[in-house]
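Multiple structures are listed underneath, in structure tokens.
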Structure P
Amino acid sequence: MRRIGEQNWAQVRNGLLTVEVDGWVFTLYNDGDALGHCDRCYSPAGEAYIFDAAHPYGSNPVEFMSQWERQQVEGMLRHL
């Protein structure tokens, strides 16, 4: 995982941070030092997910993560 951009997770605090993982590009929302939602993501093949608040509950990829997975990702984001 590598950060794309100048600011780190703590500096963003309540905003968006973009990271790259194995060719995937994720823009994640930092909701006060907690992973809020995936704003957008792009696969290496070019498929895209774009967040839309009007989407029904359960359509955001972050909602599919277990609490443990979410904590692990938040920890990695803090150390970028």
Structure Q
Amino acid sequence: MLMGYCDADWAGCADDRKSTSGGCFYLGDNLISWFSKKQNCVSLSTAEAEYIAAGSSCSQLLWMKQMLKEYNVEQDVL
């Protein structure tokens, strides 16, 4: 089963008040990918920072699902 987790801080960078997104992706019990990235825009709320992180994570998760499908590895996504 392909699973992904994500989180974000809000205005974590004191210099420019930009948030940081992070996520990790598992195939079964194995970590297959992770990321940590400063967001491009300044979020006005915690919810906005989390929403941006979730969107980025979903995009990457769907890409991974398609890649696994091309290798004939069918997976459910959580």
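Just so it is clear, none of the values below were taken in a lab; they were calculated from the coordinates. Quick caveat: nothing in here was measured; it's all calculated off a predicted structure. Cβ atoms are built from the backbone, for glycine too; each structure is taken alone.
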If relative contact order in percent (Cα under 8 Å, 6 or more apart) comes out at 24 when worked out from the coordinates, which of P, Q was used? P
Parent structure of the calculated result 20, 44, 24, 11, 1, given that P(r) over Cα pairs in 10 Å bins from 0, in percent is the read-out and P, Q the choices: Q
I have -5500 for helix-only ellipticity at 222 nm (-39500 (n - 2.57) for each DSSP H run of 4 or more, over all residues; to 500), calculated from one of the structures P, Q. Which structure is it? P
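Upon calculation of FRET efficiency 1/(1 + (r/R0)^6) of positions 10 and 66 (r between Cβ atoms, R0 = 35 Å, to 0.05) from the atomic coordinates, which of the structures P, Q produces 0.65?
Derived from the structure labelled Q.
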